[in-house]
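Enquirer: Dropping the structures in below, format is structure tokens.
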Structure P
Amino acid sequence: MAITTPFLKFLDITNFIAPGFSYAKYLAAYEVEEQKGFFPYEYTTSIEKLDETSLPPRDAFYSSLRNSELPVQNYDYVCKVWKESGMTSLRDLLIWYNNKDTRPFIEALAKQCEFYITLGLDMLKDAVSVSGLTLRYLFKTMPRAHLVSLIREKDKDLHEELRKQIVGDPSIIFHRYHEKGITKLRGESDKAVQSLVGYDANSLHLWAISQEMPTEHPVRK
């Protein structure tokens, strides 16, 4: 969720926006006029490429990640920028692209932070995700008479112990496709599996909330 040192904290903006929200949509949501630029990522296979003195052709902007070419109007825009900015190498285009990648982001981020300030929250200090900010806002606005403490002050060490035990879902890359009679047993390359069983870790959430939860003050034994 975040990388923290004694002096710095690195946050991921994707933890503060809706899942799958693209950079372009993020800029549009905060009415940022300046947009992301374009650069031939896959064409630039070495640092020497940055010394090339002419703009690569449109097909050099092809993205295998998106499986798409750069639209003609976007390439024409890059050509216009190259000419009007007096660019002399691909390195100049990279500098332009990096600036286009950061200036709009900073503007959108500032507007997002201003929104949370109106709620009495510091987005960059109070939490590492939107869910954390939601929790902060809940406790800031909930009437004191409605607050419920499940652990007494003298048992606060138990609260910290419980927090240490909280873990997230499995964060691994699954090999999802398997087929009876074709997929081989692990460690036995010549023997195919005869049955398959799959488990969905997300289903554990539904199971967990159906269980009886502890109430009242803890009893030490």
Structure Q
Amino acid sequence: MKKRILALLLTGLILSTALVGCNKSGDAASNKKLVISTWGLNEDVLKETVFEPFAKEHGVEIVLEVGNNSERLTKMKNNPNSNIDITYLAESFAEQGIEAGIFEKIDYSKIPNAENINEKAKATVERGYGPAYTLNSIGIVVDPSAGIEINSWEDLWKPELKNKIAIPDITTTNGPAIVDIAATKAGVDIKSDKGEAAFKELEALKPNVVKTYSKSSDLANMFSSGEI
């Protein structure tokens, strides 16, 4: 069974995770090919600033497999012997992978520079997995011409916003954050009732939701067309 190693991406209300994987048998090194599973965001920039310099220095070919969190995690779960060496996932999906035992652990004794990892990025390092690598935030985008005043997440449930908002799909990086936000509105710790109160709040939000989007470009297009 091929396993991968873990690193984390911190996001405002949610923690997103990058998983770095190595075949225990060392096939990746012998084949001189590194297969990276990622979202495909900023692909051109990453190729120029990270992948190409790394490939040149270490004499390896880097191959990208792109998709959303859910698709890529499912692929690895269903095929333990897939050729993926490194994968980037949002935290909730990374935790699922850790629980399924599909990620390799890192021997930090071989990485002296690891002592310089930011404390906020060490949540999984202490468990033997990789560190967080990016800090993101989540917020509300409002069309100022719509004349709508939004001061908090709870405002999204206002009746006057019927058919006027869009939220990220649960399978996206920020999707789980919406569940956390709904739990906060319900005044319940999401872990205390396994999300039951949060999903009731999301059900109450449905009349206001025009669409759940899977790509940020979809959100931009909806703003441009006046759909939201």
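Every number in this text was worked out from the coordinates using simple rules, so none of it is lab data. Note that the structure is predicted; figures quoted are calculated from it, not measured. Cβ atoms are built from the backbone, for glycine too; each structure is taken alone.
Enquirer: Using mean projected area of the Cα convex hull in nm², single out the structure from P, Q with the greatest value.
Expert: On the way: P: 22.7; Q: 14.4.
Looking at the calculated values, the largest one is P.
Enquirer: Could I ask something else about it? When mean count of other Cβ atoms within 10 Å over residues 72-79 is calculated for each of the structures P, Q, which structure yields the highest value?
Expert: Values: P: 13.8; Q: 16.6.
Biggest value here belongs to Q.
Enquirer: Moving on. Given a value of -11000 for helix-only ellipticity at 222 nm (-39500 (n - 2.57) for each DSSP H run of 4 or more, over all residues; to 500), point me to the structure among P, Q it was derived from. Display every interim value, and only then the final one.
Expert: Working: P: -11000; Q: -8000.
Working through the options, I get structure P.
Enquirer: Where does the value 4.0 come from, among P, Q, when distance in nm of label points 7 Å out along Cα→Cβ at positions 88 and 160 is the thing being computed?
Expert: Q
Enquirer: In addition: If you rank structures P, Q by relative contact order in percent (Cα under 8 Å, 6 or more apart), which sits at the top with the largest value? Each step should come with its number before you reach the end.
Expert: On the way: P: 17; Q: 24.
Going through P, Q one by one, relative contact order in percent (Cα under 8 Å, 6 or more apart) peaks for structure Q.
Enquirer: Now for a separate question. Out of P, Q, which has the highest value for mean count of other Cβ atoms within 10 Å over residues 56-63? Write down the numbers at each step before the final one.
Expert: Working: P: 15.2; Q: 11.8.
Once mean count of other Cβ atoms within 10 Å over residues 56-63 is worked out for each structure, P has the highest.
Enquirer: Suppose distance in nm of label points 7 Å out along Cα→Cβ at positions 40 and 176 works out to 2.3; of P, Q, which structure was it derived from?
Expert: Working: P: 3.5; Q: 2.3.
Label of the source structure: Q.
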